[in-house]
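A.B. asks: Take a look at the structures below.
Values quoted throughout were computed directly from the atomic coordinates according to the rules given, and no laboratory measurement underlies them. Fair warning: this is a prediction, and the values are worked out from it, not measured in the lab. Cβ atoms are built from the backbone, for glycine too; each structure is taken alone.
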Structure I
Amino acid sequence: MDYQHISVERGGEIAVVTFNRPERANALNQRHIEEIEHAALSFREDAVTRVVLFRGAGKHFTSGADLNERQPGENPEPLMIRRQRRRAGQRCIQAILEMDQITIGAWTGAAMGGGACIAAAMDFRIGAEDCFMSFPEILIGVPLMWQALPLCVRLMGASRAKRMVISGEHVRGPTLLDWGVLDDMVPTDQVEGRAMEWAERYAVQAPVAAQMIKRSVNAISTALDRSIMHMDFDQHLLASSMEDTAEAITSYREKRKGAFKGN
């Protein structure tokens, strides 16, 4: 695949994947999501790379869904096609989770929506003091999908996950560090340097043992994810067809409170 929205640099034991749409705050359109999945899968037969560092070009890690693409309630495509498209993000997250290599997010600025899901799928997250996470899906009347809810619960606990995903609020670096979402936090201009220090720390470990440990921990912590969350994209499609979702989108764009009826 010829990448349009990401770049992949391989050099010895540490590789760097860069989300490269800075003019759109690295917002995720369909092509961008597919490229991230492809890049993650491309490391399956890589016996040299031991750590993969993910970062965003420009100010933000990734600001989530590209609002220039069609939104819930605006999509005339057949249901079968919409179901297939909804699964792209889920496949992307799964591809990152299943990478043998240790994954590290160098997180500056925003990690929102799907971007927050990608950050949550990393093994470690090194954040800037002014970075923030939010799940704004609720603000346009739809639930979180991409099978990412279990990731959030494990990272921050059930109550905090509910708080974030139901409210859509922005939670900033110091709080994310306190909650355990961030593994380390430094000033913005030091994020990439600190993330590379972490990468070098893990790159020198015995790779087979490190990968076995990672896979075992993931197997323990994600054992029930697919059985519980296998229908989350259908829940998203159902919510997208509701009157409340259309009202949520309109009120969000008009910067007013929504008038919801539960329909």
Structure II
Amino acid sequence: MSNIVTQRFIKCHGKLREENRIRSSRQFALSLEYLPQSLSEILKGRRDVTIELLRKAVNVYKINPVYIYTGEGPMFMSEEDHKSFRVLTIVTNPTGDEKIIHVPVPAQAGYASEMTDPTFVQDLPVFSLPDYKYRVGTHRSFDVAGDSMEPTLFEGDKVICSFIEPTLWETSIKDHYVYVIVTRGDIVVKRPLNKLASDKQLELLSDNSFYEPYTVNVGDIREIWYVRAKISPFLPSPSNIQNNYQEEFRQLQNIVLRQNKLLQDLTTAVNDLKKGKN
């Protein structure tokens, strides 16, 4: 008995045959560089569809992976949805639980590129967190680069994010929340204003007022991740904080004392000048 994902894949294959978008199951298999005999075994329910076959079917025939994995939405994506969609590569542990893939700064240009190889993603560092919410759904973590999100996020921080399906961008992205936006050439952490319904754009805002807002078209967006938490590399100990405050207080005291001395000297000079005139 095939699993539910395979059953939905078979329905999509049947729909393609029904609409004459493929001539035969053999032609369908060959177009996906897959053995026709192996596809026949899948269609007969004797084996389950593979992730690689699903990935190729999404790319070639625009099969909707949201439908494949959840049963929701249309079987096939529109041309616009397909342009902004790419299949995520995931890494699992021996029990099938997803690991969190970390994308460090040196790997971000490659991650955002047009031709991301699944092996590239699989070679990135992976980890897990004990909180149950990070074991449901797909998560990534990204290094924060630059100072555009200060004082909320600093360079060297890591943000842990949950994946947002492209079909949910228009309704799920909330204004002024923090997201990681993966475009066709960059990865940025910003607060978007959602203008997808009206203008097919996101306006991206920085917390650092030095940086001006700018817009990005939906066609240039590859992935969107909702930032759920951050990991900072260092927090001073309370004793260090207290010492810093004491040092700053001493410096302020010295400044005030020097200013008082200058005022006293100025007052003495003015008084001496008055006495000289008298």
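A.B. asks: Where is mean count of other Cβ atoms within 10 Å over residues 4-11 largest, in which of I, II?
C.D. replies: Working: I: 14.5; II: 17.0.
Largest value of mean count of other Cβ atoms within 10 Å over residues 4-11: II.
A.B. asks: Of the structures labelled I, II, which one yields 19 when relative contact order in percent (Cα under 8 Å, 6 or more apart) is computed from its coordinates? Write out the running numbers ahead of the final one.
C.D. replies: Details: I: 19; II: 13.
Structure of origin is I.
A.B. asks: Let me ask something additional. Which structure, out of I, II, was distance in nm of label points 7 Å out along Cα→Cβ at positions 20 and 212 calculated from, if the result is 3.8? Could you put the intermediate results ahead of the total?
C.D. replies: Details: I: 3.8; II: 5.4.
The structure behind it is I.
A.B. asks: When distance in nm of label points 7 Å out along Cα→Cβ at positions 148 and 204 is compared over structures I, II, which one is greatest?
C.D. replies: Values: I: 3.5; II: 0.4.
Largest one: structure I.
A.B. asks: A value of 18.0, 57 was computed for Rg and Dmax of the Cα atoms in Å; which of I, II is the source structure?
C.D. replies: Computing Rg and Dmax of the Cα atoms in Å on every structure in I, II gives 18.0, 57 only for I.
A.B. asks: Figure out for me which of the structures I, II the number 2.5 belongs to, where distance in nm of label points 7 Å out along Cα→Cβ at positions 52 and 156 was derived from the coordinates. Before the final figure, lay out the partial values.
C.D. replies: Details: I: 2.5; II: 4.3.
Considering all the candidates, the number was obtained from I.
A.B. asks: Supply the structure label, taken from I, II, corresponding to mean count of other Cβ atoms within 10 Å over residues 12-19 with the calculated value 14.9. If you can, show how the numbers build up before the last one.
C.D. replies: Numbers: I: 19.6; II: 14.9.
Corresponding structure: II.
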